[in-house]
1. Name the one structure among 1, 2, 3 that distance in nm of label points 7 Å out along Cα→Cβ at positions 126 and 190 of 1.9 was derived from.
2. Which structure, out of 1, 2, 3, was helix-only ellipticity at 222 nm (-39500 (n - 2.57) for each DSSP H run of 4 or more, over all residues; to 500) derived from, given a value of -12000?
3. Among 1, 2, 3, considering only mean projected area of the Cα convex hull in nm², for residues 182-221 alone, which has the greatest calculated value?
Structure 1
């Protein structure tokens with residue numbers, strides 16, 4: 001059913017592969033050195049000159065904003081199933097999505113504004129985001145509560161005449177470190193006394209609004225993920241116009257569910273791309289290294305791991321493509337079991353494959369000389385972002401139990 005991509009995807013995929021071969025893979029070392037130089041100078045929160053050089057080339061090649069699932073002002077959308085293989089390819093190099101204006105959290109934020117925003121909100125924020133002139137941040141997770149249950153969110157959004165007054169502390173706010181970040185989507189509570197899933201709202205908060213303070217950067221396994229980063233953000237008496245509300249008061253949980261469905265497809269396909277590359281690196285290393293008189297690839301334990309990696313990657317890919325297809329055909333709500341399953345399966349699979357690749361590389365695998373340590377840190381993190389494994393397993397179990405009532 002999913003053996004071959006559509007003609008549209010096949011064309012985009014081939015052009016992207018050519019772009020990777022010409023511009024992405026040959027520049028991985030340059031990107032690493034650029035960011036290392038910024039860190040040595042004491043300020044990694046700067047735009048990558050390489051990425052800024054490649055953006056107009058990608059746009060000229062028609063490899064730009066390929067993620068939007070809905071038609072927007074005459075620009076046709078792309079289905080989740082068609083976008084999935086492109087996301088897998090971008091998962092092979094962590095920074096590549098920025099080149100095509102297809103990186104998180106901007107993709108999810110742009111989808112949110114396109115789907116739930118007013119025309120005025122789209123004019124002010126969506127258009128510059130689509131043009132790649134600005135970036136955005138998503139502020140939902142909070143340090144004081146278990147944010148895996150979004151109904152726990154305590155950030156307050158209180159109506160005050162023609163404005164909302166926002167107070168709260170967020171952390172692991174992706175994208176908030178970029179110097180190009182100009183707009184936040186903030187989730188908070190507008191009515192703590194409303195029904196549980198009608199208390200939350202989402203509001204647009206310009207980065208330069210008085211009372212917005214980026215407190216600190218939060219590393220992930222020691223990686224700063226600069227320049228977009230993961231930041232702790234304090235919101236103290238932040239005042240924004242009522243017109244900045246998305247969809248309406250009490251609709252925040254609804255927006256979150258709509259936003260996170262496609263985002264989970266993107267995360268999982270990127271995880272599959274990372275695992276695919278890790279397997280390639282594992283195989284190359286095993287064939288190049290001699291131990292105890294023969295190539296490591298001749299050791300039976302590695303046969304087991306190579307074979308298991310191939311099985312797990314292909315299983316995860318088919319499961320993810322099936323979820324994407326179901327989302328496209330019957331909607332996110334009806335595909336909630338499939339979405340939950342891939343969010344458990346894909347990052348766990350990728351963690352395992354990357355871990356084996358690290359083992360095959362020995363000490364080099366945990367060093368900065370190879371991509372694998374960074375890949376493992378990211379894949380382990382994906383088991384938490386957009387809902388931890390436990391939340392998704394709980395959802396799957398409830399759906400299975402309901403079938404037999």
Structure 2
């Protein structure tokens with residue numbers, strides 16, 4: 001498996017641009033969008049099927065660094081759509097393929113931004129899973145690349161395409177529950193301990209160097225590979241980035257806020273005795289000029305808040321609005337409620353529609369970056385152990401160089417995010 005020098009990788013995709021406008025044309029309205037899915041475990045498997053089920057898309061390729069991840073997915077896609085996708089291990093082959101219009105990125109967090117930037121440079125539109133990126137600097141580069149190369153980039157915060165969530169936000173913003181001083185989001189569930197591992201052999205069929213990609217090298221441990229990478233700062237963003245992004249995106253949307261003035265976080269590893277680096281218990285508070293957002297997760301307890309294992313609450317002086325996966329309702333005020341419709345299928349369709357129209361999608365990359373930024377700021381406050389003051393204009397902290405270092409990351413010798421895209 002060949003690797004790309006970090007100083008030259010940006011040329012690998014063969015970017016075509018003229019006066020800031022992309023040369024490659026979008027598919028005509030009558031054409032299907034030819035999609036390649038990068039990363040086909042979990043979310044990627046679901047996305048491949050969702051795109052295959054859409055009348056407006058054709059899944060032409062699947063990509064993963066682990067041969068075992070493909071399983072029967074190619075056959076499943078063929079059964080749905082009538083055409084079998086090809087399989088690849090190196091995503092750069094997909095970026096070089098001019099017949100591919102768009103890529104869906106469902107890799108671990110540390111790859112999201114880099115693949116998105118490279119795909120934009122290669123003239124591809126991008127559906128990127130949440131969280132948008134591994135750190136704040138990378139999120140800004142994603143926005144810059146999407147704008148520079150005129151690409152449609154949708155982040156996989158699918159609640160932006162759920163009708164009942166849109167209705168709930170409208171209720172909040174219309175003043176239905178009065179002045180909202182606080183929004184809360186949370187998830188409580190019982191995850192399993194990952195135990196204590198030791199270095200081991202890389203499984204046959206796995207390109208571990210490519211899996212690590214831009215992240216600094218770490219020896220292979222089975223208990224921090226598939227999915228468990230979420231719980232290590234080298235690759236993941238903890239439960240705050242994993243599920244918090246969904247709730248925080250809705251909370252930020254409802255309040256109509258962008259950057260917090262201050263952020264603080266408490267918590268720790270109170271229950272799990274294992275190799276996880278991230279907190280199994282965490283509470284974060286983001287302070288805005290006229291309101292605040294609070295996040296809470298317990299990875300070891302399923303007892304819910306407001307009767308919900310996952311949810312978002314908006315607390316107004318005339319009522320409280322609760323929203324979950326299926327519905328919203330107003331309590332402590334003028335009663336009202338709404339039911340769910342839409343979800344991932346609607347979010348995928350919105351992306352495909354925008355590939356044709358060239359309009360910004362429901363969860364445009366900048367929306368995704370601003371919401372994901374809350375997750376990163378919360379994790380940085382936790383890791384530094386103090387309240388931080390944020391300067392939105394600079395996207396940096398005030399007089400805190402130690403915290404500023406965590407806005408970006410150290411890269412491997414294989415791949416590196418450039419300062420300019």
Structure 3
């Protein structure tokens with residue numbers, strides 16, 4: 001049976017595939033240490049879980065409006081006003097089945113076939129596939145080798161009359177890099193000058209370290225009306241399986257996203273919406289302890305990686321990833337097995353050292369590996385020792 005051409009063009013998610021392989025090996029009894037996870041390993045806070053139970057007991061188990069309940073949209077609006085200084089009406093907010101779903105809706109609603117979408121490298125794996133599904137043309141922006149950030153000059157060089165969108169991920173997955181305010185101001189000025197639209201993925205905004213502050217590009221003068229803010233509860237509140245994301249932006253775009261959602265998923269789970277409302281209206285102390293723990297793990301993993309010869313990485317100030325350059329190990333071999341690229345390196349690490357990480361090529365950057373520190377300090381110590389032992393045997 002033939003499948004549609006649009007689906008044939010889609011690559012499987014490398015992050016999900018590797019996590020699945022690691023899980024399968026664990027079930028076989030293998031002692032795999034996984035640094036591939038894109039989710040916090042902490043439990044969802046108790047008050048949020050209790051609210052979900054209450055929703056079930058009260059019979060809140062039916063359809064809701066496609067774009068989300070009025071109560072959750074109000075909580076999102078208050079959150080954006082309180083934390084970002086941005087005010088949105090209910091008609092300017094949509095709740096979807098995860099931030100990935102919000103991104104999908106936004107890209108399909110804004111991108112016509114042939115439109116050029118600026119995509120800074122390294123990029124989260126799903127952005128590229130969603131652009132392809134929308135029949136857009138991805139235009140890759142090369143980063144500075146030392147900082148893995150894209151300079152404004154690189155963006156200017158890439159602009160053409162067909163340029164329509166730019167996808168901004170701040171803090172970044174996979175690098176953990178946080179955009180500085182001055183960089184965002186330069187970008188905002190360029191976007192206004194060239195009449196572009198920004199899709200700003202801010203899902204990791206609260207997972208920041210070393211005094212980093214995440215400023216939404218929508219807060220700059222003239223940017224609210226040309227920015228789609230994407231966020232959710234999955235990372236901040238460790239609610240990945242609850243599948244609640246949201247978008248805020250100009251009414252005509254949000255309504256278009258709603259029409260798309262009407263005929264795909266309809267509403268997100270009613271029970272999860274109640275839980276998300278509780279999360280967004282709870283005391284911020286709920287996430288403080290988790291962020292502090294992530295920071296300890298971040299420092300520990302950075303220490304180990306800095307001890308590996310010829311490996312470099314920008315200091316991550318957000319999210320829970322380190323994107324490390326292992327280019328000097330390509331072209332070598334491990335016990336006679338060649339290491340020609342980052343994919344082969346990750347496969348060997350999984351097979352030989354029982355470490356799971358994600359190859360840089362999945363993010364558009366050959367020679368790099370992404371390590372998640374969303375795991376225990378014990379696992380970090382154990383896994384990093386295995387990594388050091390592995391690389392010491394490459395020739």
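1. Of the structures listed, the value fits 1.
2. Source structure: 3.
3. Going through 1, 2, 3 one by one, mean projected area of the Cα convex hull in nm², for residues 182-221 alone is largest in 2.
The numbers here are math on the coordinates, done by the rules we state, and not lab data. Fair warning: this is a prediction, and the values are worked out from it, not measured in the lab. Cβ atoms are built from the backbone, for glycine too; each structure is taken alone.
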